[in-house]
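Have a look at these structures, which come just after this line.
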Structure I
Amino acid sequence: MLDQHNSNWVTQPLSQLIPQLGWDKKSQIIAICGAGGKTSLMHKMGSYLSQQDLNVLLTTTTKIYRPCRHKANHLPDNFQLITDKSNTSLAQKLRDNFVNQNDNNTQNTAQNDNQGSLTIAALEPVAGSMAAMHNKLCGISTELPTRLIEQKLFDIVIVEADGAARKPLKAPSGQEPIIPTGTNLVIGLSGWEGLSQPISNQLVHRLDQFCQLTGLAPGEYVSPNALEKLILSPEGLFQNRPPKAKCCWLINQADNQQQQQQAAELAQTLATRANDFGADWLSVILAGSLQQDALFIR
């Protein structure tokens, strides 16, 4: 159950929270959904985990922007990007790369102590498609991450499982998030900018669905009752989660002390309601700022 009574807010960097929460255990598939920092979280987690002697794959079941090197994207310079046109050929490329990597590591053992690998993999878009015009890569099948884990090609697979059009809040469509089979953990994000202002098309992806889900009207603030529906409803942020998967809600983009205190109070409200609701699947709530690398835990 969530701790709804602790009011001692102590922020921690993500690198401390990952082992504390067990997100560094091998054979994990982690799906990230929602709005307000999914790609940043995926990149930061992948970068940290690959430095802990783990082989990490970052991918998507929807679409992601093609990653660039030498930009402020939280990725190390030595990440590998592997793409192809089909799941079958992509899986073969990943297997071949694993074999080549192992051969190189065998020859250079001393230089590879405590170093894993970070790979980004996805499907190439069809030429002339909207994804291609926007420099995006396309999603893999929901079955492929499990096969890659079973074949021990990767220790951890992290999947961006839906899109939000770069807005801080969203309501999922009927098929979203597209969560891979075998997923152990689902992390759902909400951006503080959307939670702290009147809702509008500028702040909410799929505003009509968001209003239908939460009972709000455009121009209203997100109330505790609306938040409960957004996070805890079967049609909310965590819909399509596997029955055995644990879930984490992360309030991101609270970038200063005042915002973090307000986000803390919101987290405490939701923790109380989750316990009253019997939502044992919501195992942890985080709030704070990925940009500032300062998060507190509920």
Structure II
Amino acid sequence: MKLARKIIIITLIFLIGFSFGQTAAALDVKIQTPSIPAALPFLWMQQENNLPAALNLDVQLSSEHQRGISLLAQNEINFLITGSNVGANAYNRGVKLKLLNVNTWGIDYLLSNGLEINTWQDLEGKSLALPLKGGPLDFLARYLLKNNGADLTKVNFVYRALPGSAKLFMAGKLDAIFLPEPLVTVSLAKNKQAKLVMDIQQEWARLNNDERIPFVALFVNSDFAAENPQFTAIINSYYKKGIIWVNQHPDAAAKLAAENFSLPESILKKSLTRVNLNIYPAAESKNLTDFYFSKMLNFNPELLGGSLPDEEFYY
């Protein structure tokens, strides 16, 4: 079945590329993504110019996730990389989108400002910075604290958006902080007192027997997918190839990131060693995502728009 699907995609690539090259202009495909590792497969596609001539990628780097949802809803972009729960929330609010793949399964860490933090109870009486009250990292922090016996009422939660909270941490004004890469590596480089004290993925695994957390996903506008199933399949296929390229060529991937993310190549190379960028089989990925969403739903239903997304959410 997998072989047959690959043959179909390869045939489509050849036929589409040939026909468009002879009779029509390329289709402009608009993508929004934050400057995170999950953007690299699209940047690789642009750099290598290896898509069929029928497709022309327009990759827009932006961390404005809600604006991205609005643009996707209005058909002003075709694909969006954002938090898995952000897409689920939008879907439950009526936005026409589908989850193509989950691609980022490990990216978050707990850092301390020179403090010895060996257990979650050690955060009692300390300030802990999180980017958004009620957001995904707030869920993870409270979930891990509570399930490891810490008293939540004794933790001083400080809510500051990124990168502002990271700057305060680097200035020594916070005891601890939850951060994603590459801000983890940046903070460790700029604040010599900073310590990486908890791998959030490993802490999740202690409770749930699997360290993979479905943080970031690729979404497609439902109308685009319905009208252009062959293009959607080709782009998703090339995106998966881009993931493999990033993992097999970390030096080149760090160089590509440095050219686009306004961060030093050395920082980005180190950062990539702490990121789990992978695409797993669809059924396995769905099971992991549904499990994560179920835990999130118990914490704050509004993170998902009030309920688990139905089967139509998945491409």
Structure III
Amino acid sequence: MKKGPGLLSSFGKKSKEPLTKDYRLDQKFSISTASVAGVALRSTATNKDGVSTVDVGAVFKSKNTSIGVKIDEQSTISLTFVLKKIVPLTNFVASFNLRDFESGKIATTLTFTEIAPSTNAIASFQLPNFRSGKLKVQYFHHHATLASTLALNQAPCINVSATIGTPTFAMGAKAAYETTSTKLINFAVGINFNRPDSTASLVLCDNGDTIRAFYGHRFDVSKKTATAVGITRRLSTNETDVVVGGCYVFDDQTLVKARLDNCGKLGAVWQHRLIRRSLVSLSSELDTKALHKTPKFGLALVLKP
């Protein structure tokens, strides 16, 4: 099912990675460990814009069942229960924090896989208020992809996304239909082109008001060097945003990225893998049109066994 053209929301995703991924300007520290008994522990501390958050979590997995608990700095306790294949082809997820549980609010998700060939269905709702729920149906084929979301209330909004083509070339469209006003409140169309050494996409969205184009290119077979450019044009305001960037992989452990937009903001990322699943990432952003301002810095340290 993953060999098809993908959804419109995935168009340009590979092209944008050198321009968007890992450019974080906060400080994050995460450490996790796991035991042979199926218990995984994780602790994360984040500082963003002077606001610090901390949470500690644990997950226990046994065959088709997992139970997770998380506690944050405000002593809010969240619980998550996952039951896979409770009946054939059906998964169940229930999550809530203790404060909401006292008021009877439980977020629930039911996933039905392969209810028909290449078709999945996902139902999500908050107990006991079923009117807050949504039903999503996905169909993945080698040459077509279809996804539809329906809100389960008296005046539902229907979202539909459809794509035809191949992994090399695809055309797609999506729209939202409001049943109360019988109008299309949002639509988008686009094309996507993939080659082993390059990717390109062009999307017209926001009801025809915004044009987004992305292009990415890899210069060598080993994919060590890549560059990308993104252009966003807003027709109603006559504004155009341009960003260019690239990345270079020194070895299996070190990666560097850089980007520059038309506003003069220069960003850079240095990422180093310490061991197999642990890495440190240092990022920075400098306003080249206001050099008197202090550059922004971000740091992320992720430790995994």
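Nothing in this text is a laboratory measurement; each read-out follows from the coordinates by a stated rule. Every value quoted in this text rests on a predicted model; they were computed, and no experiment measured them. Cβ atoms are built from the backbone, for glycine too; each structure is taken alone.
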Structure responsible for 21.9, with mean count of other Cβ atoms within 10 Å over residues 44-51 calculated and labels I, II, III on offer: I
For mean count of other Cβ atoms within 10 Å over residues 28-35, find whichever of I, II, III sits highest and give me its label. I
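A value of -14500 was derived for helix-only ellipticity at 222 nm (-39500 (n - 2.57) for each DSSP H run of 4 or more, over all residues; to 500); which structure in I, II, III was it taken from?
Numbers: I: -9500; II: -14500; III: -1000.
Of the structures listed, the value fits II.
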